[in-house]
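Undergrad: Next up, some structures in structure tokens.
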Structure I
């Protein structure tokens with residue numbers, strides 16, 4: 001019995017849906033280790049900022065360099081395991097990281113935050129927006145993680161200004177670590 005044009009189109013649509021779902025789930029699996037890495041960095045960085053504010057810049061510099069290096073290595077390993085060409089990956093990763101750092105630094109320069117909580121809130125909101133935007137294109141779980149992170153940042157800024165960095169250490173790290181577990185379950 002030959003397939004009708006409508007049956008063939010329906011079968012192709014089903015195949016496309018399965019391919020899309022597999023791509024999203026693969027992205028979740030690849031993203032989970034990054035959430036674990038950055039959740040740990042987030043906790044250490046924001047807790048250290050609250051407890052030893054005079055060392056915050058040095059702590060964050062070391063954590064960010066270590067985190068970017070770790071993220072690069074995780075991404076490279078993931079690409080190798082999946083057989084994807086990593087040609088140009090280092091340049092794109094470095095350029096993206098530099099763009100994010102430049103955005104945050106330029107905004108600090110232009111808007112000149114005056115409170116410690118503002119210094120902590122802005123990078124958190126940038127990361128929340130990035131996760132949300134990425135999730136709009138690549139999977140709902142990323143977007144949910146970004147929106148929760150943003151809500152925790154704004155809520156904490158409104159309610160816990162005196163120990164906002166400790167709030168971000170706990171709520172942000174919990175959001176990222178739990179999101180990593182959720183992504184891994186995919």
Structure II
């Protein structure tokens with residue numbers, strides 16, 4: 001369940017339809033933000049509203065839908081998103097994806113959000129494994145994962161696809177509950 005989480009600088013909460021303008025302005029329309037992602041930059045508020053409508057309705061449809069908007073407390077509005085983009089309930093795994101607006105890159109904000117999710121997933125949601133991946137041409141994303149305790153597990157050749165040029169390699173990172181709890 002996507003419950004509200006708070007860190008010193010951030011409020012992580014469910015998306016709301018009223019997040020549309022901030023989402024479009026702060027990250028969803030920026031080609032640089034979407035460069036290593038799988039979705040195209042939003043060309044209009046209508047695209048953002050359609051995406052938000054799907055996300056907001058998913059909270060009621062699936063108790064295990066994990067998707068947060070990242071709100072910077074000092075700004076008071078959304079600057080990005082983070083959540084489980086894939087789940088495997090049979091092994092208790094969540095695969096986390098994230099993005100934030102370019103203005104907030106390299107300030108530790110994504111690391112702060114990811115650390116909060118890792119804690120929530122292991123300590124409250126009871127998952128067995130948290131993982132994530134990035135295009136090796138985007139090393140800063142891997143630095144976020146390492147900073148939050150995920151371990152580099154290997155790079156799969158031509159195993160992913162993104163806006164940077166189609167098929168690409170995927171560097172995988174993971175953390176198990178046993179490692180998280182020090183067992």
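Just so you know, all these numbers are worked out from the coordinates, no wet-lab data involved. Computed from a predicted structure; not experimentally measured. Cβ atoms are built from the backbone, for glycine too; each structure is taken alone.
Undergrad: Given a value of -0.73, -0.82, -1.26 for log10 I(q)/I(0) by the Debye sum over Cα atoms at q = 0.13, 0.14, 0.18 Å⁻¹, calculated from one of I, II, which structure does it belong to? Walk me through the intermediate numbers first.
TA: On the way: I: -0.73, -0.82, -1.26; II: -0.65, -0.76, -1.32.
Source structure for this number: I.
Undergrad: Supply the structure label, taken from I, II, corresponding to mean count of other Cβ atoms within 10 Å over residues 36-43 with the calculated value 14.8. All intermediate terms of the calculation are to be shown ahead of the outcome.
TA: Numbers: I: 20.2; II: 14.8.
It must be structure II, since only it matches.
Undergrad: Hey, helix-only ellipticity at 222 nm (-39500 (n - 2.57) for each DSSP H run of 4 or more, over all residues; to 500) derived from one of I, II reads -31000; which structure? Intermediate values should be presented prior to the final figure.
TA: On the way: I: -31000; II: -8000.
It was calculated from structure I.
Undergrad: Upon calculation of relative contact order in percent (Cα under 8 Å, 6 or more apart) from the atomic coordinates, which of the structures I, II produces 35?
TA: Working: I: 35; II: 21.
Structure I accounts for this read-out.
Undergrad: So if we calculate mean count of other Cβ atoms within 10 Å over residues 4-11 for every structure here (I, II), which label has the highest result?
TA: The structure with the largest value is II.
Undergrad: Starting from the value 3.4: which structure in I, II was distance in nm of label points 7 Å out along Cα→Cβ at positions 20 and 172 calculated from?
TA: I
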